[in-house]
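Quick note: the coordinates plus some simple rules give every number you see, no bench work behind them. Given the structure is predicted, the values throughout are model-derived calculations rather than measurements. Cβ atoms are built from the backbone, for glycine too; each structure is taken alone.
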Structure P
Amino acid sequence: MTVFGIVGLPGSGKSEAAAVARELDVPVVTMGDVIRGACRDRGLDPATHHGEVAKALRAENGPAAIAEASLPHIEDGLEDSEHVVVDGIRSDVEVERFQAAFGEEFLLVSVEAPYEIRANRLDLRGRDASVEDGGESLQDRDERELGFGMGEAMEMADVTITNTGSLADFQERIETLLTDGPSALADDERIELAEGNA
């Protein structure tokens, strides 16, 4: 059993990693879905109030609130699958909560790419709404995510994948990780394994 946690800044490739997992029939628990559900419960549009509600949930229920709310969904996934992917980890506190719940079965994967590459990807996807339209710029999104403790979470990664090549190349590396484990990527220069995972 392995719970793969995915962390990374907007546009780094987290969603693509989750898509590979779904193709392999690995359950994916998206922490953002917890936030989107809370937005709807409060009568707010998730597209414009996601960040605000994420902050509110953490303020109301503690910094691990969203991780805590995700645990039942992860447990459900593990009933029918050997692995589960958790998409959308935002902080070191959330990492610690998952480590406490799953111990050595929790493997944190940081997906990383330079700002310019991420900006181009988001622009191509039409996701980075301009400030004039009331959306957040990528810089604002980065600052918000890093404010939650994402930088600290990324530093805790068991596996760091630099995602600067083609989509097919990235998908292949994620598939290898999910099917064969981190040691299968030990010879890939774009992969950094924490001690004990090589």
Structure Q
Amino acid sequence: MRTGTTTSCSGNTCYCHEFSSQCVACQQVVMPGSRKLEYGGQTWHEHCFLCSSCQQPIGSRSFIPDQRDYYCVPCYESKFAPHCTSCKKSLTKGGVTYRDEPWHKECFVCTGCRAPLAGQQFTSQEEQPYCLKCFRSLYAKKCSGCTKPITGFGGGKYVSFEERHWHQHCFSCSRCATSLVGKGFIPENDQVLCRDCATSL
């Protein structure tokens, strides 16, 4: 009986070696009924299919092939995916590029108010991104006529004289309100006057 059992096992082993797959990792036969993984025409024992980085069995989890290596998703992201400039975590899809650096959309925010900037108009000051509202309130010159910020966005033009600045449409005589754009003017204390108003003083 022992001999029969041995003969039977021997017969099964020969059959398995002849017709079963061989694990590409350990070079052993993948016995019928055992758990296995197949990919790209190759076969592995489930416990032999390891991540090339952490060396842990990938099992039935998602994996990413890279030439002759296979990575679990966390290892692949850690090793190959770009990392967000702000949070330093892997950037796996989408994102924003600012100053040739990758950002998650949710991490790319205004330096002033922290509002999301992805898909919005923004500007920068000292390489830091700002929404237009924060930039205007923090850095833009103030118009001496209307006191509102002068931004230059939307093709806005302005006039400067000494330390003062005006929106082009605000640069007018302080007395008669005639536009002074492209014309001579006379500064009078904190006012600017057209020639006619200045000579009538």
Computing FRET efficiency 1/(1 + (r/R0)^6) of positions 76 and 188 (r between Cβ atoms, R0 = 41 Å, to 0.05) gives 0.80 for which of P, Q? P
Any idea which of P, Q comes out highest on relative contact order in percent (Cα under 8 Å, 6 or more apart)? P
Check the numbers for mean count of other Cβ atoms within 10 Å over residues 44-51 across P, Q and tell me which is largest. Q
Can you say which of P, Q returns 0.65 when FRET efficiency 1/(1 + (r/R0)^6) of positions 92 and 140 (r between Cβ atoms, R0 = 41 Å, to 0.05) is computed? Q
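Quick one: semi-axes √(5λ) of the Cα gyration tensor in Å came out at 25, 21, 15 when computed from one of P, Q, so which one is it?
P
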Which of P, Q yields 18, 12, 9 for semi-axes √(5λ) of the Cα gyration tensor in Å, for residues 28-67 alone, as computed? Q
Computed -5500 for helix-only ellipticity at 222 nm (-39500 (n - 2.57) for each DSSP H run of 4 or more, over all residues; to 500) - originating structure among P, Q: Q
